[in-house]
Structure I
Amino acid sequence: MNNKEKISVELKDFCENIEKWFQGNEQDQEALFRKIISGFSPDFKMINGDGNTATLSMFSDWLPTVFGKFPDRSVQIENIKVHCSEHHGLATYTEIQTTEGIANWRTASAVFLFNEEKALWFHLIENWI
């Protein structure tokens, strides 16, 4: 799998898994948690749409508070563009989270680092639309 494919797979898998997490549609919550967290570099940082910064530790602490909290939430991404070097990649995309018929849109740019198997989230910036 080439580096662009690694990023595309990680984006797709993350959206599917975080949607399952929000909906609570997974019997093995611990396995899903590990699957989600395994996609991130230990040095991951994020700037969310409100301008707040979060680390992987903060994200890991937040996840259990929202398991099953949004049973009808869907998470979609579109307009994906990926650029890569040998060691890292940049993906830009639009994310749409829909809950109870209300859509929340954001643009995002994410830097990924590569290992042999996959792309790992390293830095994410989100902006509300």
Structure II
Amino acid sequence: MPKDIKGNAGRKPPEPSASRADIEEWIRRQMPDLQPILVLVDESIQATIPGLQYALKRKRPYYGLPELGWLIEVAAYDVSVNVVFHGGADFECPPPLGTTGRTRYVKLSTLEDAQRPELQGWIEEASRTPGWK
């Protein structure tokens, strides 16, 4: 029998929002220097993964699919954006940061970082890798 994938032990997954308006508002409230990075990441995720559901929990947006769970989480800090892949450890070439559990992430400090082909590849892999349920 396959083992259930559990992520973020002890944490309850977010509830899906009715629309992505909460995420749009969240992006507008972030540091002005980070907003172009956040917009590009958000647009890349939306363009790559059809049928997304969205949530905002603890001031972080989540992107997921009903059948796979929450795939991507985005965290904005003072000078960088972390794009967290909840099934990232299972990727063919996982993101470089994060060493425990299945979560891996990448830190983006510039618009050029957000345009790297590796990020697009990880988003594509996330679309077919089970995430956090």
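Any read-out appearing in this document is the output of simple, stated calculations on the displayed coordinates, not a laboratory observation. Quick caveat: nothing in here was measured; it's all calculated off a predicted structure. Cβ atoms are built from the backbone, for glycine too; each structure is taken alone.
For this structure, a couple of remarks:
- Source structure (of I, II) for percent of Cα pairs over 21 Å apart, computed value 39: I
- Of the structures I, II, the one that 17.5 was derived from, the read-out being mean count of other Cβ atoms within 10 Å over residues 18-25: I
- Distance in nm of label points 7 Å out along Cα→Cβ at positions 34 and 114 - structure with the largest value, from I, II: I
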